[in-house]
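Right after this note come the structures.
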Structure P
Amino acid sequence: MSKEVSESRMRKIRREVLRKAIPSEREKRETLRFSEGLAEKLLRELEKAGFEAEVRVEGSIAKDTWLAGEKDIDLFTLIPETYGREGLSKVLDIAKKVVGENWLEAYAEHPYIQAKIEDFTVEFVPCFKLERAEDVVSSVDRTPFHTLYVKNRLDPKAKDEIRLLKRFMRGIGTYGAEIKIGGFSGYLCEILTLHHGSFLELLKRASEWREGEVIDPEGHYRGRKEEAQKIFPEPLVVVDPVDQGRNVASAVRVDRLSEFIAASRMFLIKPNLHFFYPKETRPFTVDELARTIDSRGSALIFLKTGGVRAVPDVLWGQLYRSQRALRNLMLQQGFTPLRDDVWSDEETVNIFVFESYSRLPGLEKHLGPPIGKPKECDKFLEKHLRSKQRLSGPRIEEHRWVVERRRKYTDVADLLRSELADGGERIGVASLISQAFKSSFEVWVNHEAQEFYSKNAEFASFLTEYLKGRPRWLR
């Protein structure tokens, strides 16, 4: 592709993305009217209660950098530090009265609530009003300083460049610092774009990033890159312009970083609109699903349980912790997962997916201690010579004792049903997921998932993408 053709294509893609990504004037009016009206309503209730407070709309709404169709609003209540943490709780009590019933409470460094109001998801966050970012008591106290920093550097062109990056990130699946995604927050996208000057310049730089990259917009660690890398151990380091002790990119997982680097390289070589707006996944038919599963020669194990009432960040934190615990359980029992994932509709159902072996031989080989450790050898022999599970041995192979014993579980479904009968907290399952397991769960292997698959379009899309095993932007 010639340089002229490439530049022309880039301009065309840019125009089309911005046409879709910039909220219409009507959407802007409705969003601002709703958010400002809600802020005024909350402020009136706070004043009635005798609170000295300021209510602000923060985040991308406040900076006019949100993407068309986004319905997330951050409503911050700033109170003097003299109120203490008890004051933060009282602010939330008043916010709950404003919202009514449809809210969930969550905890970061202190409580906040998330509510569904009309078509919007609103987070009500209390924080302290401070003069300097260096004086923050908790991480949310920085947010007003973040908003001010970005707004002071914005112009219409910068807003366009930021929206291009956010839409690119959303298209490739790396947008969002929430636990479910582990990607790039809106503020991080804004900082990266402002620092590099444009969306394309950032992609050029990102295509050369390596794990441990340090970006320091305000030069807090100028000439001291190694010091920054020691302070911040995360895969990507972007020093917060308003607080040198914070990494804005701390939530970015290494897989999301790698995906962004790879997608940046590929877009620069072959720019295409599908990076921003990938095609929706067409789920396999039930027959296609069956053929695809059969062709893999492995076993897909599905562990389904009911919903958990929690805000998404809490839910996904619990799901991922439980996923690790279940993976470790399978590893310990010899059912080595080749790959695993988890899906949730965030309301009524959660499903863990493991690809492994459904059955194992009845015999397993168990390695004992090296001959050079006499005490451990004595314990090993005493235990296994008397064990009813012993099938062969103990004997010496090379430099250590070995025994073959009867495997406790030969069927993965039996393993999961047995170990999760009490909820599984003792094996590391997170508390809320454990409670869900205690209520009910089902174990499916391969085609046994077809009935649920045929009735739930979101799960069907998830499983189809899992089986295809490649990002939608990769063509």
Structure Q
Amino acid sequence: MQEPKKFGFSVSFSIVVANIIGVGVFTSLGYQLFGVSDYRSILLLWIIGGIIALIGSFAYGELSAANPKSGGEYHFLNLAYGKLTGFLAGWLSITLGFAAPIAAAAYAFGDYFKDIFPGIQNPTLVSVVLIWIITLIHCLKQQIGGSFQKWITLAKILLLILFIIAAFIKRYGSTGFDTQFLFTGSISNDMLQPTFWTSLIFVSYAYSGWNASTYMIDDIENPKKNVPRSLLAGTGLVLILYTLINLAFLLSGPAEKMQGQSDVAFVSAKFLFGEKGATLIAGLITFFLISTISSMILVAPRVMQRISIDYPSLSFFSKNSQNGVPIRAILFQSTLATIILLTNRFDYIIKSLGFYLTLSSTLAVFAVIILRQKYPEMERPLKTPFYPVLNIVFCVFNLWVLYYVFMDSYVQVFAGGILVASGLVVYYFFNKKTLNKLSKVTGIVIPIILALCCTSIPI
């Protein structure tokens, strides 16, 4: 069988950008406006969040360049903390870590699609169809899926830039920008308030996905160079876009009209372009979501495939098609995402597992320090600048966010812990030295059963 052609920088870059830019940036501002008194505080929040993501990108860049193997946190935590910690991180990813966000993005797509075409009676059906159309595209051939991801992400970036330009032009007068809607208070006082820092929780969520290309290092050509570049370039571009688009939102209308609104993009468009503009924004966000769903369907199966190579009980998912595509793993992820979508439990799952997924990335960034001590002779083509200061800053920031997530949603955190605990049982089962046909069958069934059980846990 011919070796499949690997993805280049442009595809790995598009995967990072598409994973980051989802619905978070279009919903966060409405909640942030409750906690600040100056528009510059809002922009500072997005800049701080972007810098934190960039710090994480530097750390993941060092890890991926020194250890070029797919799996993301599964691989990095395995090296730094041992097989059990690595497996638990991977267990979260292969069961619900990607499937729930795919379901949530698909649901949002159906919702926005209904706004554009009010005659749609069953938007959930539209969401399911979208998941499986994208799934089939990625099952055809690796390069077809990569090209689809690259071009749809490019369109996503261009449309965002066009919206920002249109908003600025709309507010531009003969003497400069129309700043009548910009609220001015005290940025220094804002930074002393707890609400300023808790607003970073929303920003952190909007930037999640900056580590996407590390999950599929095995499928990227020259990974020691292209993976770190994709992380840094993708995150840096999104930082600029996020800051500018939030400035555009703030310029569009009175802040009090956007407070508490989850559809800030709609409110902004109505002020800037009228009712038709809101419909246009719905169309744009719908288009953005196709790119986001596609990137996760492309990335997620590579984590399962990596784990299945290391654990024979999961070997069913390690096989590639003749075209070099991990079809079995792709179909598993899309099936699970569809079931979660139909049970309408994705919001709960994201809340309950988001805590642990953030903890995994924090451990991965701290793993840079551990691995430098553990393997000082290891070749490191890229090193984190200002080591270990930036690593510590990232970890402290994330622990701060995790504290507030726990205080706000401790029930969901404990519920997510049930899935983590189930991973302990599965880990010891998969580590049995004697494997028979029954254990290989259960290697397929157990992840599905436990993941579905998690969707039915009451809160």
Structure R
Amino acid sequence: MKTGFAVIGAVLVGLVALAVVSTQTGQRQVSLVVTGGIVVTMDAGRRVIANGAVAIDGADIVAVDGAEAIRRRFRGTETIDAAGHVILPGLVNTHTHAPMALYRGLADDLALMEWLTKYIFPAEAKTVSPAFVRDGTRLAVLEMIQSGTTTYADMYYFEEEIARATRAAGLRGVLGQTIIQFPVADAKTPAEALARAETFIAEFKGDALITPAVAPHAVYTLDAQALTAARVLSRRHGVPTLIHVAETAEEGKSALERYKMTPVTYLDSLGFLGAGVLAAHAVAVSEPEIALLQTRGVGVSHNPESNMKLASGTAPVTEYLQAGVAIGLGTDGAASNNDLDMFEAMRIASLLQKVRTGDPRALGAAAALEMATLGGARALGLASQIGSLEPGKRADVIVVGMQAARQTPMYDPISHLVYTTRGDDVRTTIVNGRVLMRDRHVLTLDEGAVLAAARAWAVKVRAAVGN
């Protein structure tokens, strides 16, 4: 016991001595300093600091400045040397279905409705369970941590399992319990799904990492009563509403036949649209509908790779930006992408708008990077907390290597981030001040165990669907 007290005493003496040194040198003790890299802040001035640093204390950013200025002011309990790298805000993926990573490559080269009705919905009916969702989420968050995503928005079943796995891995999530008309693994009716959503909200509301949400699937999979009830539930608890909207021209045609309105105008007629709603895809929309979404304060998630792969169409992103709509980037699920790499989503988003408009200046590198960071944060209603490197915001930071052959030479770091960089160039991922991955080694998940579980599920999925 005396030895134990002696050790504790020595530690306390050391901490006091460190505090004295910090006071004497005028330095503030903080938990972490990331220093020596090119800092792309995404702040109001869009500062890029050639030799910069970020000081972090606990979950918060306390300063962003030149490396020498940070060194004079702060002493980190831990320091990460980012020399030769870019330091930037963690990426924000505004739409995915995390557990569907276990369906990656299950059904390719199909249009949306055929893909859903003939392959995905039947596969889900036979394989989705709490264990499936838990293991699929671990696979997805592993991929996201490795590729620089620090916040993601999700819609799926057994969302409490997704939230628990996400929180355990240290990632930030806006996670929506799905409401859908037909029986699914976690609810037989929309009323049962709504009850689950309310329980889910109660468990996670106020969590440091998890923002619970309600996720009515789409206009074509829910009736007016269920859509309205989902939105009422969201409003009552002050949580986001996540929904697929106008993903294809066919969806719009079907809505016109059933309701004499488009998906956007139909939702508005129900009083559904408003602040806190995130519309995923929003591909088949008119200019008046874009203006309506902006007026109502609806955020939009653009998912270029999934839209291309399913031949769903090309969203009018430049028009959204011109109208002032809060628009972010998403990957969609890995079953229709087939990865969760937000760097790839940035590059494709930019190139796709150039082809769509015939204008090489459409959605330039800076605009694409903003959509993947601060724009996504705005779309999710989190811009006051994340999306840029600024004092007072949460410490969601990534360090990206820039030394590969294909990244050499580098004239413009923002150009390189969008047009050259890949997810596996990310070296370090930090969320809420916690280092989740250091020098490509993930600290919060057992990578081998996660991959082994995913491979085991692939055998079960193949047997279940006869593929």
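Consider the structures P, Q, R: one of them gives 1.9 for distance in nm of label points 7 Å out along Cα→Cβ at positions 244 and 340 as calculated from the coordinates. Say which. That value comes from structure R.
In this comparison of P, Q, R, the computed figure 12 for relative contact order in percent (Cα under 8 Å, 6 or more apart) is attributed to P. Tell me which of P, Q, R gives 27, 19, 9 when you compute semi-axes √(5λ) of the Cα gyration tensor in Å, for residues 92-163 alone. Of the options listed, only P reproduces it. Name the one structure among P, Q, R that mean count of other Cβ atoms within 10 Å over residues 188-195 of 23.6 was derived from. For mean count of other Cβ atoms within 10 Å over residues 188-195, the value 23.6 is produced by structure P. Among candidates P, Q, R, the computation of distance in nm of label points 7 Å out along Cα→Cβ at positions 148 and 420 that gave 5.0 used structure P.
FYI, it's all coordinate maths here, none of it is from the lab. For clarity, every value in this text was computed on a predicted model and none was experimentally measured. Cβ atoms are built from the backbone, for glycine too; each structure is taken alone.
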